[in-house]
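Please go over the structures that come below.
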Structure P
């Protein structure tokens, strides 16, 4: 395989999410030709780079890297090809890197992508849920209120939702999704491309019950189907729901809850909630 040096610039290289056989020939050539490799965790990436036969020096680059490191990387991009990889999958997808890409482009450096595996898209293909529109949410917040607020923000979005989650938090997150989104078809996909790859489907409530006391191992993706089509709520329906919610919640929280329950824009619910609260 060609090991010639690459032209200077930043190369965003997707790496396998489990099976090393998914590393593309172009990715291997890019890693071998790079003058430096930016890795989220050098210990994790060492095995991959050995498999690819890449010998360039590695530099740790992650969410906690300071601006000084980014400035030093930018200074090298004019004369050196630098490859950016994450622990697994496509860099920048729920991983650090977008600030570096933006800064490199602003400084006039070439930015290339070497596409490949992405757990979010791979899980969507396995879930058997609508794929014409989807929204990637990354990880839900750990705290209950922030998590509920995040779910309420997207409850009315007519698209499949894709989330990353860890095994210990899976049951709790599924229960929160079931409470905030209601009865929806969903899938829990884990260990994609690995020996124990598994896709479990059901409603959010069914999946929450399944994993409540038995957290699975491995890398996990949750895919949630879009809300069912429904007739648009009338003004009377909205007022009744808001009056009940306003007896318990602030106008903002009441609007979020009612918008999710009725499948209407939050802006409409909030404007009416302010009117009802003012009497």
Structure Q
């Protein structure tokens, strides 16, 4: 599965700050960026710079500017309608297409206002779903605008899919890479008497993003774990941290199991009673 996301953010009411920013991402990696202070879109990956010609980048820049203006107009309509023309306000749009290996396509389009869901698209019916009472008027207007909906239908089903294919071709080696994770297991002392201590399994530097990290107690999967979720690293790789709580003096054996496409087999990192971490294949 591969995905392409476009993220637009419009901020009003802050001086000396980019009014609008747009970010293009493929499989969680930022490949392009533009804000109000930089007229052109800027490629963020070397493979994009080398593969995409200036004509295509001019086209992308024009498209991004057009969509930024659309978002800006929508923000203005919302603030006027709700009598909130002063103060700081934020409007966001996230558009995503996901293409599976079998060719099936999932589409998503969501708008937010001041950090809360505002309106979203049901792409199968091409109808809008209001997530906020102030979005009802917007929903009614957009639902009745055939040209508006046809524009987004083509954009989601054709334009973004074509862009994704082009970016994947440009980054064939980059997106096809397999980078093994580094694993660090640590212990955090309790913050009071008779409190449990925490074991943490930090898995970082891996690519692609799909990974399974599991804590085991005496070889059995533990369900009571806390996860940070997948987070990005600065170099395009990823990290995740999972924690468990155990009682002081616990004699059970704890280990962190990692399954990733860069590994020939699952790796098991056992936690010793000292501060050591022993890695074994399973």
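Computed from the coordinates by the stated procedures, all read-outs in this text should not be read as laboratory data. Everything numeric here is computed off the predicted structure, so don't read it as measured data. Cβ atoms are built from the backbone, for glycine too; each structure is taken alone.
Out of P, Q, choose the structure whose coordinates give distance in nm of label points 7 Å out along Cα→Cβ at positions 174 and 270 equal to 3.3 when calculated. Show your work: numbers first, answer last.
On the way: P: 3.3; Q: 4.2.
It was calculated from structure P.
On relative contact order in percent (Cα under 8 Å, 6 or more apart), which of the structures labelled P, Q is highest?
On the way: P: 17; Q: 12.
For this comparison of relative contact order in percent (Cα under 8 Å, 6 or more apart), the top structure is P.
Where does the value 1.05 come from, among P, Q, when Cα Rg over 2.2 N^0.38 Å, for residues 6-133 alone is the thing being computed?
P
I've got another one for you. Rank structures P, Q by FRET efficiency 1/(1 + (r/R0)^6) of positions 158 and 198 (r between Cβ atoms, R0 = 25 Å, to 0.05) and report only the one at the top, that is, the highest. The partial results should precede the final answer.
On the way: P: 0.35; Q: 0.00.
Comparing P, Q by FRET efficiency 1/(1 + (r/R0)^6) of positions 158 and 198 (r between Cβ atoms, R0 = 25 Å, to 0.05), the maximum is at P.
OK, next. For structures P, Q, which has the highest computed value of distance in nm of label points 7 Å out along Cα→Cβ at positions 14 and 222?
Result for distance in nm of label points 7 Å out along Cα→Cβ at positions 14 and 222 over P, Q: largest is Q.
For distance in nm of label points 7 Å out along Cα→Cβ at positions 30 and 238, which of the structures P, Q scores highest?
P
Can you say which of P, Q returns -7000 when helix-only ellipticity at 222 nm (-39500 (n - 2.57) for each DSSP H run of 4 or more, over all residues; to 500) is computed? Don't skip to the end; give the middle numbers.
On the way: P: -13000; Q: -7000.
Here the read-out was taken from Q.
Given a computed value of 3.3 for distance in nm of label points 7 Å out along Cα→Cβ at positions 110 and 254, which structure among P, Q does it belong to?
Comparing all candidates, it corresponds to Q.
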